[in-house]
Structure P
Amino acid sequence: MSAPKLLDLFCCAGGAGMGYHRAGFEVFGVDIESQPHYPFPFHQGDVLDVLARLLAGGAVEFTRPDGSTVALTRGDFTIWHASPPCQLFSASANAHSKEHVDLLTPTRPLLIESGLPYIIENVERAPLLDPVLLCATMFGLRAPDVDGVELQLQRHRLFETSFPVALAPTPCAHDATPIAGVYGGSRNRKPEHRDGPRRGGYTPALSVRAQIMGIDWMRTEHELNQAIPPAYTEWLGSEALAHLGLVAA
């Protein structure tokens, strides 16, 4: 039996998509920006336009990493995931003069209209409906810094699902282990070496951030900063498969 197909909307470089792939889905991504390192079939385009086309019975063409193409319709997909840009709802939203568009609000009705199960991911301040909160400490995401000192990731994300899921795999397990920040604009960014204390907002070297996130295919700061750890969606993907009756939880 072929793997169920998942549509990965606002996919960026594929952090969420990789987790679903590891859970057992065949993943297809859509993003308005080019994503040359996205590891699955990809369509560059406006997500709302793509959703409208699929809901109207049209097809969308995806390009596989090997350059071949495949056209899919709404009926080909089993479940949809959406990660609308989170800047509008982030804690630092008021620190910037740039206006951020709300893409979460218009996306949800289209997902509901599809009649398919869906998952929406965003930051803690986003207006998601009855979401489950996931944290990197629930999955034991840790890695040594370049000098060998262990770091932990504490990256909270909310997930709204159209189907019931477990509250969380485990409680948050924040402890005194130094925290690795994975975001842009840190005041304490370090290159591939250590020469000072790890204070709040400490961002380790790119190689350390990639390791602690469980990501080895992304190549740029921007890609990694925008990603979520695949461990989150691997767990959610297993919950989704159980809901669909394809595997046991």
Structure Q
Amino acid sequence: MGLELLRAPAVRALLCQLAAFPLTLLAVFLLARAGAAPGYLAAALLQGGFAALLTWRWRLAPWWIAICLLFPLALYGAQGLALPPWLFLAVFLFMLVLYWSTFRTQVPYYPSGKPAWDAVAEQLPQGRPVSFIDIGSGLGGLVLDVARRRPDAQASGIELAPLPWFASAVRARLTGSRARFLRGDYASLDFGKYDAVFAYLSPAAMTALWHKAQREMRPGSMLMSYEFAISEAPPTISLYLQDTGRTLYIWHF
């Protein structure tokens, strides 16, 4: 578990910030000895620069370099706003229940939208009951849509983050939908129980998703991925959705 946590980019970025701090202190000390003591803004720039350099050396994605560079400057700017401390705690707790373990899974919240829902509905098997699950179902829009369009379907969603899961479960209850929402990690699911599995994850998750699908999905089932392809396996079907500029990739087993 420790090594797995260390592989998370967010944890590595945090370690880069921590490692940059003594370098910043040393630079501030040397500049002060030379008669050019930097102010807080200059110290924030030094901290961000050292952290960005360490992030680059650790070969993290380019956006992490930008985040590490700008984070100390954001803290400096927030200090100047004189915001109450409870506001930072409130924002942190809200982001925690919204994104939960995104730092580990590298799968942020991506809403799919109605064009994707329409395409999924067209591709689901017709003329027979179908079991469908959206892995990382967010606020539940796709699952609720499938349940509405297909009364014969067993439409389910699974979501790890507490707030989106709770919101989707409440939506289903208030609308009287037959959609079912689970809270948990899709890695614990048996894909063999479903005729269709839909994913809108991130590039970082696609290889592990494909290996799981290969092991578990039964003949005649389908895996759908919105926007993100699987480099190890060309899709059976690629549907370009003009309204969004994104593609729905489908693999038949």
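For the reader, a short list of remarks on this structure follows.
- Looking at Cα Rg over 2.2 N^0.38 Å, for residues 77-140 alone for structures P, Q, the greatest value goes to Q.
- Top of P, Q by mean count of other Cβ atoms within 10 Å over residues 61-68, largest first: Q
- Source structure (of P, Q) for FRET efficiency 1/(1 + (r/R0)^6) of positions 45 and 133 (r between Cβ atoms, R0 = 41 Å, to 0.05), computed value 0.30: Q
- Answer label among P, Q for the case where relative contact order in percent (Cα under 8 Å, 6 or more apart), calculated from the coordinates, equals 13: Q
- Test item: helix-only ellipticity at 222 nm (-39500 (n - 2.57) for each DSSP H run of 4 or more, over all residues; to 500) calculated as -6500, pick one of P, Q: P
- Answer label among P, Q for the case where mean count of other Cβ atoms within 10 Å over residues 69-76, calculated from the coordinates, equals 13.5: P
- When Rg/Rh (Cα atoms, Kirkwood Rh), for residues 13-124 alone is calculated for each of the structures P, Q, the largest result comes from Q.
- Structure from which 1, 6, 11, 13, 15, 13, 10, 9, 7, 6, 4, 3, 1, 1, 0, 0, 0 was derived, P(r) over Cα pairs in 5 Å bins from 0, in percent, options P, Q: Q
Taken together, the values in this text are just the output of simple stated rules run on the coordinates, not laboratory data. A quick note: this is a predicted structure, and the numbers were derived from the prediction, not measured. Cβ atoms are built from the backbone, for glycine too; each structure is taken alone.
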